[in-house]
1. Could you figure out which one of I, II the value 58, 53, 39 for Cα extents along the principal axes in Å was computed from?
2. Taking FRET efficiency 1/(1 + (r/R0)^6) of positions 345 and 361 (r between Cβ atoms, R0 = 35 Å, to 0.05) for each of I, II, which is largest?
3. Give the label, chosen from I, II, of the structure having the highest value of relative contact order in percent (Cα under 8 Å, 6 or more apart).
4. When distance in nm of label points 7 Å out along Cα→Cβ at positions 105 and 305 is calculated, the result is 4.9; to which of the structures I, II does this value belong?
5. Where does the value -22000 come from, among I, II, when helix-only ellipticity at 222 nm (-39500 (n - 2.57) for each DSSP H run of 4 or more, over all residues; to 500) is the thing being computed?
6. Which of I, II yields 24.6 for mean count of other Cβ atoms within 10 Å over residues 265-272, as computed?
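Values quoted throughout were computed directly from the atomic coordinates according to the rules given, and no laboratory measurement underlies them. As the structure is a prediction and not an experimental result, all values here were calculated from the model. Cβ atoms are built from the backbone, for glycine too; each structure is taken alone.
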Structure I
Amino acid sequence: MTYNEAIQYINATPKFGKTPGLHRIQKLLALLGNPQKQLKFVHVAGTNGKGSVCSCIHSILMDAGFRTGLFISPHLKRLSERIRVGGTEISEREIAEYIDFISRKADIMTRSGDDAPTEFDMLTAMAMLHFNKVACDIVVLEVGIGGIIDSTNIIDENESLLSVITSIGFDHMEYLGETLPEIAAKKAGIIKNNHTTVVYPAEDSVMDVFERTCTEKNARIIKLEESAVKIKGFGINGTSFDFFGFGDLQIKLLGKYQVYNAALAVLACLTLRDKGYEINDESIRTGLINAIWPGRFEIVNRTPLVIIDGAHNTEGASALLDGLSVYFNGRKLTFICACMADKDPMALFEPFASIAKRFITITPGTKRAMPGEQLMEKIKAFHGDVVFKNNVREALDYAVSTSAPDDLICAFGSLYFMGEVRDYFGLT
């Protein structure tokens, strides 16, 4: 296969299988020689903050000298963003070679009457092949959706070093459940017998799920306590905080919630240190300040100031609103908005009405998108100044050309168009 043929093959693969479960990825990896059996993992689940926490852990482990793999989803621009070793993305040539190999095994599965692997099964398998080939010391592995039957949960107690669970909120409810405890139970599926799980602060009903699961599996639970995090200063170049004996930790990631994500990553790395992995204090400091996570409360232009954020559910939107209030209190914003058809635009965008100068709606490039014209009509119910533009470039041209130098523009509502915004401003 060529790279383009590999991408076409992946895109033509079903997103979901006929029946839920790990049987497809289990069979596929067995045909590939079970590359995951040679690796060690930090497994990260949750609703919001998974990518940020993964990025911070990955950065700390790199600074500590480990050959560290990173598997994340989704990507903003290139499929290769999902699979990295150190600071290097998987190459187009490697993607083509792996998918060619995987496709042959997928054919064997379908010819024998097994369910065909899903798109995410194939991406997970490709990651395992790559990380095994380059002999990673540790892989930071982000769950796709849920946890218990997510393809990444093919790893077992022998391969998992640590489970990490970030904040829990309402998302993918058609697959995960209608209540927070139901959603938490799916996420808790990554907790391994006799292992340790580090968890983000959560309401009692959610924490009860994690504690009960850990008790059932004889697993240790370590909770991040909000009171242990002392935020010292906010600025558009970063944030400083104290945590767990560390004074004046620095992160470039913006947003109050990112402080707690960073603290969770520190707690995870300290837990790895207790397991014998050599991670010194300086690596924790340096790793945190070097951690980046594009598309999440990211400044992509200074004049006018343009911020992008992949918030696509109510918890993410609430965190964004809190961050905007902390960093830019009193300023009116132009919002460029998009969302998926299965989202509630009122819940997602109405909380921003009081700080909005205007809204600009677009249709992101995915079949799941809500048409921008329809989103415009929804927003008109709570804000009078809203227009529709045909695409990201038109929306940004309009927003930038009609903004004063000290105006603020924020694009959010879906990760699917964050890469296009970054392209517009020449960011790779």
Structure II
Amino acid sequence: MSENTLVDPPNRPAAIDLVAGLSVVLVLIPQSMAYAELAGLPSHLGLFASALPLIAASIFASSPYLQTGPVAMTCLLTFGALSGLATPGSAEYIRLATLLALVVGVTRLALGVLKLGSVTYLMTDQVVTGFTSGATILIISSQLPKVFAAVPPAGGVLRQAGWSLTHPGQWEWAAVSIAVVTAVLVLGGRRLHRLFPGALIAVMGGVLWSQVFGYSGPVVGDIVTGWPPLTLDLPWSETGAVLVGGVVIALVGFAEAASISRVFAAADNQRWSADREFVSQGLANIVAAFCSAFPVGGSFSRSALSRLTGAQTRWSGLVTGLAVLAFLPFAQILETLPRATLGGVVFAAVVGLIQPRKLWASVRSSSRNGLVAGGTFVATLALAPRVERAVMVGVALSLATKAWARFGVRSSQSI
């Protein structure tokens, strides 16, 4: 029997994968909506990106735990790649996001089919550490106006975050309370039990609060219900404008999925194939493009939850996608959800990604590592929202320091 055959071990009933897949849904629905807004898109598109793309990924995935869908880093990169081309949230912006997903998908699929999975090693640990820490600061900063229900003047992410922090007179205290309670439920709930459904409770509580007490702050608003529209009507003439961003997202976004699968495979003594994972993630993004969604990737938190709840095969991801698909006709129940809840969900999901100790360890280990990690970190903050350029800076620094080290060794030997 080939390794690609999807079967359940005789002592592991399919019911375990069913439970694992449904457990992930409870986290995925609020996260996907929050991440869609992080990408500058309507929140309901996060649900579209969490249905058919997951089903496609589950068919070819190498890891039995990997959960595909909207992820924070990929959404930040999406916003960076598109915000200079169209107004976030506009019809043009949405169409560009679908085209970007197609570029990401074709790139990953090509790398997988050509067995070029080793290209991910261009993303060294120092580049990943610097970019992740910087990007997390930007993600949290982008949520502050939402958390405070403030309306800052136009400007960059960090400037708007600074304005929101320094103008407490503009805060909506009900929104602040909702965001804090959400973060406490998600983060604190994990301390009570790793399966505590903090995000689900926060969402249900937010909707109930809004309806019962007439919450006057910003809410999600109208949600398109029904199945995702399948279309090939993409802005093909703009392919050149999104090409570089799409290739960068294809590589950077895959680094998280590769890390997840590799770590879990080593822990469970399982085989893992970067090439097959490239194929699965490529197909997921191609499907996302044709169901009016946006670039997707592998989620560490949801994949860890899948493993924790006992997932045995890739069928758990299939269950998750089908469950979201079944939920879509009823998504309007979330229209009164306070946007501050989504801000709290994002904060709780990414705050642990800031790695000052790891960043400092890279700086202290050697001047070369420090230059790459520190340079990538600074570039990520300085070049926002075009954070994909910061990744290119990091990779260039990594290659340059390696070349310099080799040249220096040869020069000293020749002397």
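1. I
2. Going through I, II one by one, FRET efficiency 1/(1 + (r/R0)^6) of positions 345 and 361 (r between Cβ atoms, R0 = 35 Å, to 0.05) peaks for structure I.
3. Answer by largest value of relative contact order in percent (Cα under 8 Å, 6 or more apart): II.
4. I
5. Only one of I, II returns -22000 for helix-only ellipticity at 222 nm (-39500 (n - 2.57) for each DSSP H run of 4 or more, over all residues; to 500), namely II.
6. Source structure for this number: I.
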